[in-house]
Each structure stands twice: as C-alpha cells, then as structure tokens.
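Visitor: These are the structures in question, set out in turn.
Nothing in this text is a laboratory measurement; each read-out follows from the coordinates by a stated rule. The shown structure was predicted, so the numbers you read here are calculated from the model rather than taken from an experiment. Cβ atoms are built from the backbone, for glycine too; each structure is taken alone.
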Structure I
Amino acid sequence: MRPRPAFRLYLITDRRLAAANGGILDVVGRALRGAAKVAPPGAVAVQLREKNLDARALAELGAAMLQICAQHGAPLLINDRIDVALAIGADGAHLPADSFDPADARALLGESRLIGVSTHSAEEVINTSSAADFVVFGPVFDPISKAAYTQATGSSGLAEAAARSSLPLYALGGVTAERIGQISQELNFAYLSKLAGVAVIGAVIGAQDPGTATQNLLIALESAK
C-alpha cells in the first residue's frame, strides 16, 4: 500500500539562505531537534530543493541529509530529481508544476515512496493526478525568502484550493506561526479540516533559531487543528 503523508510541517531547504547560520545540514538538524520537543517523529518532512546542484553534488548532500532525517523519523523528498531520490534511497520526490507527470514518476518510484506536486492555482490542484500523494499550494502570502513567482492568493485562494483538492494539501508562501492563526480564523471548519499542514522555507531556514521556529509552527498547527 502507498504511504499517506502524516507530516504537518513540510520544510523546504535553501542552502544559500542557511549559509550564514551554520549551513543547511546544521539548520535542518536544529529544526528537527526542536520539533522533537513538541511533536512525535514524522511531524516534519523535508524537501531537498537545491536546483543549481549537479547530480553528484545533490546526491552527496542528499545522502548526508537522509542520515539526519532518519534520526528524527522525518521523510526526505528530493525536488525534481527522481534519479537522485532512487540513488540515495530517499522517501520520495517532489515535482514542480512543470515537471514529470505524477503517473510517470510513480512508475519509477514504486508504491512505497511519497510524491508531492507543486500547484499555484485551484485548477492545477484539481488536475493533479491521483498518482501523487499530496499537493503544495501557493503562494498564499508573499514569500519570506524569495521573490513571489505569482500573485499571493490569500486565505480565500487557499480556501478554494482546499475545497477542490482530492489530495492532502499544504499551504506555502509567507507562512509563519502567526499566519497559521490567521488562516485558522479565516477558513471555515470544512476547509480547514482539508488542510494537511503548511510548507515553509524562510520561516525556518532563515530563522536565527530554527529549532524554536519549528516548535512555534508545530504548536500553531496543533492549535489550529
């Protein structure tokens, strides 16, 4: 049977953002150690998203990241590189909106690995193949760590996407612990119950204390639930 995504927080890497704070391996390790203080193993998943690395460098970084994730029961997904995900034994792959068809990725990855898909509109959410396990939708708010790639949808856009998604959905883009509270107030229960969690980059990777930032996000998610 295919695994269902059980994580509430989807942590997406940015090694350039982490460079001034000890490096990406150290930052993710601190984030996961922080998570362990307030949530059970598996509450956080990590997406290794380092698009400008070649296959060898990405595989080496991925293998090191996989060891850290395994210590904390955190699934590791590789962005857009199914070959690297298979080579290092990662827990799955994440597909950008213009990447592989999820059905083709599933044929390569098999049934035991997770597949996530990025989406930027309700239409893309609807059209995501059931071969995927979850979707990430955004930007909901203006991103913290990079320029927006499309206009932020706000809570209303998130509500529409959640209402129309047949897969677990994670909100991305400018998400903070405070904004989780805002989302929970602005979405009615029917929509909020379909939101599997949130995905973040800057809120953790760019934080001075990644462990505390992760704890605050998980606490806010638990309160919203």
Structure II
Amino acid sequence: MLTDAGRRLYDDAAAAIAAIDRSTEALSRDQNEIVVRVSVSLAVRWLIPALERFKALHPAARVRVETKVTSDIALGTCDLAISYHRAGSVPAEGEWLAADMSRPVASPALLIAAGYEGAGDLARIPALQCAQDNWDWSLWTRTLGLEPRVVNIQHVFDTDDAALHAATAGLGMVLAPAFLTEREIRSGGLVALPGFGPVDLGHYRVVFQRHENRMTRKFRKWLGEEMQRML
C-alpha cells in the first residue's frame, strides 16, 4: 500500500514517463506520418472518405487512423484526436471543429409505410438508440418541448454508423448531423423527417500534442477546412 507521498511520487513519475514515451515515439517516426485517433463512426462516415483530398494536397503525408467505439476519445500518444462533448460541457483543451446539429433521419419507405405526414405523426416512427443512456433523444425532445414518450425506442446499437445502417434498412429513425449522413441523403436512402429542424446536441474538438510537427499542423488546418466544406 502506497503512502500519500508515495502515491504523489508515482503519479508524477508516470506522467513524466508518458511524456518521454511520446517524445521517443515522435522522434522515431517519419515527420510526414500523422497518427489520428477518432471514433469508428466519424472515421468511417467522414474522415476516411475525405482523406483522398488531403493526400492530393500533401502527397508525402502518411495518415494512420486509430478508431475507438466510444466518442470519449483520449489523445494518448497520438498526434491528434477528435473528441466529442455534449451540449453544455466546457472542455479544458483542444480547439473547436464542428457543432453536432442533429436531426432525425429515416428511410423514405418507412415514412410512407407509417403514414407519416408531419410532426404530429412522430410517434408512428420507431426510434433507434445509439447513445449511452439515450441522452441524445432525451436532449432533443427536451429542447423542442416534446413529451419523451413520442420517441419509441425499438432497437439499440453501440455506434452511430450501425444505427444509420439500420435506419437505411428501414428499422427506424436516428439522430445524426448532416455530415454523417451525406452519402445516404444524396442517394435517397435517408431523408430528414419533415417538420423538424436540427438541434444542437454537442460539438467536436481537435486535441493535439503541444509539440506538433509541420505535417500535423497542416492536417489540423485541413480538418477545419474540410468540415466547413461539409457544413
């Protein structure tokens, strides 16, 4: 059992060792390599499809993407990470990337089958859950002044990407920002529910190492420009 003094020494030493590990790894890597950590859904639906445009601008760059199921992303030894924060939270680090302006989306076939004609028919559409403790639907209904019971959860998924695939298959509606549903909206696989505009559920931030190399700075700048292009 460590004493209080021993615990403080251990914590200080662990932080120092972690910093040395990060510096050693950064020195051993090529300066054109970028390691980015991001949620599975954001990687699959936005970052990876966009990487071709970054490579066109910077052909020498090599991007390594590390994915996590959760949106609570820690930077660790990566060069940068994209983290998610619920509305009302005040993160201590990182820079703003984009707001999560989400709205319910569903397949057109489901809306027709359910006889959906407007906001008053919301309860006819089964809902899909993909956020822990269903906080996003709760915040959405509260912000719009709706009764929670109008959102009837039918299926539960552990990622936004899985829930959006389920929505495209006609299993229900899901909350998502436009940049995560661009492909399905463009193809007609999903439509935004008529009668409801987007609601601010949170935001994304880019967290990066204090001592970043030139290519990482270029990548961070490009992330912001790419997101603005999508909004």
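Visitor: From I, II, which structure was FRET efficiency 1/(1 + (r/R0)^6) of positions 46 and 142 (r between Cβ atoms, R0 = 25 Å, to 0.05) = 0.40 calculated on?
Guide: Considering all the candidates, the number was obtained from II.
Visitor: Hey, another quick one. When mean count of other Cβ atoms within 10 Å over residues 38-45 is compared over structures I, II, which one is greatest? Intermediate values should be presented prior to the final figure.
Guide: Working: I: 18.5; II: 21.6.
Result for mean count of other Cβ atoms within 10 Å over residues 38-45 over I, II: largest is II.
Visitor: If you rank structures I, II by relative contact order in percent (Cα under 8 Å, 6 or more apart), which sits at the top with the largest value?
Guide: Structure II comes out on top.
Visitor: 3.5 is what came out when distance in nm of label points 7 Å out along Cα→Cβ at positions 70 and 158 was calculated for one structure; which of I, II is it?
Guide: Comparing all candidates, it corresponds to I.
Visitor: Same structure again: Quick check on the output: 1.06 is Cα Rg over 2.2 N^0.38 Å, for residues 94-197 alone, derived from one of I, II. Which one produced it?
Guide: The correct label is I.
Visitor: Ranked on Cα Rg over 2.2 N^0.38 Å, which label among I, II comes first with the largest value?
Guide: II
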